[in-house]
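The structures come next, written out as structure tokens.
Each value in this text was obtained by applying a stated rule to the coordinates, not by laboratory testing. Because the structure is predicted, anything quoted here is derived from the model rather than measured. Cβ atoms are built from the backbone, for glycine too; each structure is taken alone.
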Structure 1
């Protein structure tokens, strides 16, 4: 036999308690007409209460919770770039045959506007990056990713990732590239089709990484100008980048 849920029991208990109180009121004051009048008046206000609680108060709380969750996710994104993202962006850009063109589009400046960031993100996602896995050291890339593998897997375990789809796509692309490199013993002697395959994996991670880095930089510009200042100074697309203020 299926057990009755506690919510049903609690609800029925409240209804019984209300009925007892109404009966007691009629028995004591002998004014059943007034009792039923105020009862109906209370029932008439119920739809308004539902409107206030479910549509207004609930929506306000939902938006506040969403903002709090977004703030936490931005902290996770920041940790990713501090731990591995910035270094990975530099390593992957070495495989890009058109990096000089990308540098012109993604060289973030202190006075960039939202329009500038939007244009750079569009270029990063729509551009056909000339990625060639033969153009730089796959062993160096593998060493970087394997050294941060535990960190990346830890991020994938974050239950809040569902609220940040683009960052989730970036983590999956990065972890997949890590797995592909980890399963090959000698990255200097691969068949040509395999190099082409790795070029596609690098391009996927590179595209996701570029877009997310630009989105994160734009977020810092809006919310944390002092942190944005550091991002501009250590911009991986700037050959003269330095954290020192000169």
Structure 2
């Protein structure tokens, strides 16, 4: 039977069974296939791939493979410019924006707390997520590999961790976004921008004890939620410090 050989590098091995990890192996080739189809047949979403070498030469996803081809597949290099050798991705985002699907919705508050533009609704369909991602140049974050394998998806990342704090650290480290952390500039509820407001302007909207103990206030320009540096602020601030120092 006709076959090609393939090897996946670095974190792309997360998608493979143990028998195929970190090694070159053969795949039967029974029909006309693109390199994208072959890669995703192994369980690796195309959004995770940034460089494909076919017999040592960079190719795009539409390249037709033939018997005996040797394929090497590399992950997204968000913190390294390889534009001279890859045809697969736009350059790394320096003004990152995200859209989350329902299986990691809790992560939205933590990304917003760090200042990242993050939209989430628990009733988004997969098609809506893909459309918004493409129209607004947002990175799809999900634990659903099938979503990332949709042909229309341009930017996406499969989140490995299950704990929300570990997920937040994973995203910041993966995309090298540490320098872009800007705490408490976005509303954790609606993603709107937060601006300082005078105590006098919201005095009738806060509780008596809050009036007594706090003088510095902020308000979301979207949902109008009022914020102050209380105990919740302290917990979230410590979370961000832990992420930076981890």
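Quick notes on this one:
- Here FRET efficiency 1/(1 + (r/R0)^6) of positions 15 and 127 (r between Cβ atoms, R0 = 41 Å, to 0.05) was derived from just one of the structures 1, 2, and that gives 0.05; the source is 1.
- Which of 1, 2 leads on relative contact order in percent (Cα under 8 Å, 6 or more apart), largest value: 1
- helix-only ellipticity at 222 nm (-39500 (n - 2.57) for each DSSP H run of 4 or more, over all residues; to 500) from the coordinates reads -7000; which among 1, 2: 2
- Each of 1, 2 could give Rg and Dmax of the Cα atoms in Å, for residues 31-158 alone, but the derived value 27.2, 92 comes from 1.
- In this comparison of 1, 2, the computed figure 4.7 for distance in nm of label points 7 Å out along Cα→Cβ at positions 23 and 183 is attributed to 2.
- Origin of the value 10.4, where mean count of other Cβ atoms within 10 Å over residues 207-214 was derived from one of 1, 2: 2
- Looking at FRET efficiency 1/(1 + (r/R0)^6) of positions 111 and 215 (r between Cβ atoms, R0 = 35 Å, to 0.05) for structures 1, 2, the greatest value goes to 1.
- Among 1, 2, which structure scores highest (criterion: distance in nm of label points 7 Å out along Cα→Cβ at positions 143 and 167): 1
- Structure responsible for 6.5, with distance in nm of label points 7 Å out along Cα→Cβ at positions 71 and 199 calculated and labels 1, 2 on offer: 2
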